Structure 1
Amino acid sequence: MRVSLTMIVRNEEANLVDCLRSVAGLVDEIVVVDTGSSDRTREVAASFGAAVWEFPWCDDFAAARNESLRRATGDWVFWMDADDRLDADNRDRFRRLRGELVAGTAYVMKCVSPISGGDAAEQNHVRLFQKRPGLTWEFRVHEQILPGLRRLGDRIQLTDVIITHLGYEGGGRSPEKLERNLRLLLRDLDDHPEHPFVLDNLGRTCFALGRLPEAIAYLRRALRVHPDPATAVEIVGFLLRAHRALGELPAAQALCQAARQRFPASAELQLQEGILALEAGNLSRAEVCLRSLAADAGPGRTPGQRETAWLYWARLERRRGRFAEAEAWLRSLVSVRPEWSDAWMELADLWLGLGRPAELETAARQLESSPRTLPLAFVLRARLHLQRGDWAAARQLASDAIALAPRALLPRIVLSHALLLEGKDFAAAEQALRDILAIDPLNAAARHNLAELLKPLSPSDPGTVSHAP
């Protein structure tokens, strides 16, 4: 049985070589549909033996995918984007999977997207399926093959193949792409009123753009009609974050309580209730929610939930004045997640508050040993210089970290603090705050600081600077 790799591309010259190298020898043909490149994308694809077809862009990703599907001649179709990669282990897994394909089965692969700061986003996608008459992709953006496969009665099977997706490594989609997606989703909503998939993506897109009231409206509509419990829990998570960003803590608490009644076994909602309780100052309730999550991964729990519980448990211990216990939890966290910037900054604040700056210097030296954590080492040293009032050194270290990780938030936050505390270059401080909000429109501290910076000062109102991340 022949397998066709299908791709849709536009101006992907820089990405395409590594992508196609990573799948060399795994597929029988490569079909590349170009939607209007002005660089050497088509030439690069052809150099790997791809059949390259041109398709005028029509504001419809599904239409472009369907063109690639129409051009494929294999019995099975494997799709990738130009910023997808298979490493050596997953090439072997894919090769084994090829020898075990079963008719009437579609195969799901995990897509892992590294994010600045050491975190990663994970999604499961149907990536390999049989080509059959009548099977088409649907939706103009966030296009889907799964609805068509389900109508055909295919069995959906999870595999051990992991695809690395580099599209979020710079911190996420650009505002321009998000606005484009919003426009296409609104057209999809016209075609599919009250469709849970479209409403969910509309809410998440508005959330990413910082348009929180619109996000809440779409997400609540999606929550009412979405048939999948796991996705419904994700939607609740976005709603909680939106309400918290707007300072609507009672609304977030009410939503969380209702969701926990609907999904009582959800570890994620238990974690969110604990976080909300801690933010509201209800330490006893926070302890009840976080204790079991922090203890071990447990059935149905993910390492990410456990480690997030460690972070908030450490904050709970700090609130109680139990600094040694907080430090122990944070040290455990950075031992398994050495790139988690929030945990390191929590440790930095703890050490500086206890008058132990040498601990911070030791941690920075350790982080310097890896290129992956070098920006974080610069940030920790900048934090130390902020404590000492050495604004110039803090600015330089934060700028060095930004040069290494342009879309990482923490270096820009520290840079903004240095500029604001120094109080000399307010134009640079304003730009630093705007740069933060371009990456994270929901950053409450940056929004507060920008508002304080821009409002007229008076002797009775000197303004305040928030140092929260």
Structure 2
Amino acid sequence: MSAEEKISRIIKRNGEVVPLDREKIANAIYKAASSVGGRDRKQSRRLADQVVAVLNQLFPPDATPAVEEIQDIVEKVLIEEGHARTAKAYILYRDQRARLRRKKRAGVSLDYLPYQVMWKVLLWNVNHGVDTVEGLNQRVRDGSFPRLVLEADQAFDEDITNVAAAICELGGQIRLIIVAGPSSSGKTTTMAKLSAKLKERGQDPVPMSLDNYFFDLEMHPKDEFGDYDFETPEALDLDMINEHLVRLVVGEKVRVPRYDFITGTRQRETDPLSLGKNQILVVDSLHGLYEPLTRSVPHERKFKLYIETISQLRDDRRRFARWADIRLLRRMIRDRRYRSYDPERTIGHWHYVRRSELKHIIPYIQEADFILNGALPYELPILKKHLFSYFPGFIERWKDNPRRQDALIRAQRVYELLVAIEEVEDDSCVPDDSLFREFIGGSIYV
């Protein structure tokens, strides 16, 4: 072993001895740099090489340094090389992770929540009097509900404008924009609105749907109820996606497949797609943050936007409405309208959705370059009009069925939320370019 390679193993915090991974050091540096505007992966790798070189100078042959000692060296190299802002971000990140570990040891569940965005949403709701169910009901009763719709949609559009500005500030290095998020978070409308904002700024976005890359339905497993699982990323042809993405980014033409959701098969027909020199590919996907989905495209060429229904609405017992429950209601309407699925089928299938989200989506939120709130504080009164009548029947049918206890618990929780909400019968105040129209119908984007 040469002097440069004498350190080959490190000790993790749990005491496990693992190989020294230079790429992990580079990734940590890159994440810190990205948080302050840097996106030079080659520079991150060069700095990681220096960290390893210092490590080998400081420790004797066959030594096994601890991960904390390596992190100390990372800080030292960043400061000495003139990357003060990156060093500060790295130090703050270390401190944050240390605090999170302490909380985990204390039994606190963190759930990867974007607390800064949650606080911003809560503040907006408080300022508009809709942080509680009673406050929302008051907006319905006093006739100011249409104004709430206008205010909420304007706030969402302002956030989209900020995303477009952030992408344009990165210049021409971005070739792939990923709009990611869990089921029924509003990815389709978000992608359309973002594309329009980018065009206003002189960009040329090209949309691409990854839904066409599903494997044939016969390759999907069924559960005891006969349901197919579309929610896992492995339901997509990841190899074909990556092959097409890397070819598109370098300017080649590909033949995009067509998927027929009625028959559950890819069609023989394909559609040609290519990117011009100044064009940007825009895709939306449940699993956009899942690295194997876009592994063929370098990090510095991608911008990842994550959208979630970050509702901050409390009931009279100060319990917050669950984000996933709002998305469930949206999907029940969408599935009935566009896929001819009975709402009972949707809520019965929801355990697949949540299982996949918790495994393949939620843990990767920190990989996003921007987190966007897709919850609209006015939607529950309209959702109630469409769906409330179904829930008493769900509860009655499932109360003695041991195989439907998961769906029963959800149905009871959503019923208790909706029963306290003032219903809005007339939804004409919701504009046709609203994200909410993606679900209740009448959208110019769907």
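Annotations for the structure displayed:
- Ranking 1, 2 by distance in nm of label points 7 Å out along Cα→Cβ at positions 411 and 435, the structure that comes out highest: 2
- Source structure (of 1, 2) for Cα extents along the principal axes in Å, computed value 74, 54, 48: 2
- With relative contact order in percent (Cα under 8 Å, 6 or more apart) derived as 9, matching label from 1, 2: 1
- Kirkwood radius over Cα pairs in Å, for residues 59-130 alone derived as 15.6 - corresponding label from 1, 2: 2
- Which entry (1, 2) yields the derived value 0.25 for FRET efficiency 1/(1 + (r/R0)^6) of positions 19 and 363 (r between Cβ atoms, R0 = 30 Å, to 0.05): 1
- Given -15000 for helix-only ellipticity at 222 nm (-39500 (n - 2.57) for each DSSP H run of 4 or more, over all residues; to 500), calculated: source structure among 1, 2: 2
Every number here is computed from the coordinates shown, using simple stated rules; none is lab data. Keep in mind the model is a prediction, meaning the values are calculated, not measured. Cβ atoms are built from the backbone, for glycine too; each structure is taken alone.
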